[in-house]
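Several structures are given next for inspection.
Every number here is computed from the coordinates shown, using simple stated rules; none is lab data. Just so you know, these numbers come straight off a predicted model, no measurement behind them. Cβ atoms are built from the backbone, for glycine too; each structure is taken alone.
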Structure P
């Protein structure tokens, strides 16, 4: 599940002027939350109870992908106008995924089901991560192509406008993916964890 990119970005948006800047840098971090149960059905219930809370969807999710970023835009006066000489985006991606407790006592069949479910969740969240990378690349290209302006304040105004535009585009792309995957994902989950046992 995607967490609102706009909300995430607002927390740490920083524009700085420093030494030479160009390109996109990406770091990733995986966080886990513990789930319990002696059947796959109990494990799925534990995920629904203990998973990360999605502010966007107003409920807990089985997994989460989130991001933060900061931009660096270098400017220089050339021929009396403020020109961009370099632009970079530093992107941090955070994944929150379930981790099965060592106390869980699953049958061999349910262990296989758990591996399938956890892999399915990870694949879904990694797709969001690819979209975040795409966002960073698109934003960096747009920042580096900003036209010269009369003064550098105008460059900063355009920079803020570009950030807002690409954040919204990224959020829409991730929402479309979640909507498209919602039914197929839940069908697979129900096949792997049919509601026929409680423990």
Structure Q
């Protein structure tokens, strides 16, 4: 058995498909490429693959990871070449490396998101005001009551009046949904934000 870790892009053409739909796209591609993939045990066995961190619908990415278990000792370059031909347009495999064991979901530590927005006020002043606060509380759709997202924000880099990036906490032990930051900007700076695009520029793994 061999575990191969793939790094890949998910561009604008496929950014509106859900995490489950992306898993299905990879599963179908593995079948089309006729790879000997390990299957899970149980009543409903499926191909054994694990993604690093679900990406919100409508967000593109330059830095996604997936671990896939194979029954055969395939060469990494062979797999990446063959799988790339079977994946739908919009997914781009960047690299593949074998790993001894998969702790991918636990290895995620932080992420950088790039934003392109339209703001009806001075964007730099709004960002500076937000990051100067002692607490940034916003409502999450899956939790009751407000959540303080300030501890999840490590750094905000202003680019120009339409773009900025955020280095933030990510992973199983704490994760900042990128749209919560836009929600906080509107709440605390009294500006109106129109999201043009969000991209996950980088996903940092603890083993890197």
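Work out which structure the value 1.03 belongs to, where Rg/Rh (Cα atoms, Kirkwood Rh) was derived from one of P, Q. Value 1.03 for Rg/Rh (Cα atoms, Kirkwood Rh) corresponds to Q out of P, Q. Of structures P, Q, which gives 3.5 when distance in nm of label points 7 Å out along Cα→Cβ at positions 52 and 132 is computed from the coordinates? Comparing all candidates, it corresponds to Q. Between structures P, Q, the calculation of distance in nm of label points 7 Å out along Cα→Cβ at positions 76 and 108 yields its largest number for P. A value of -7000 for helix-only ellipticity at 222 nm (-39500 (n - 2.57) for each DSSP H run of 4 or more, over all residues; to 500), calculated from one of P, Q, originates in structure Q.
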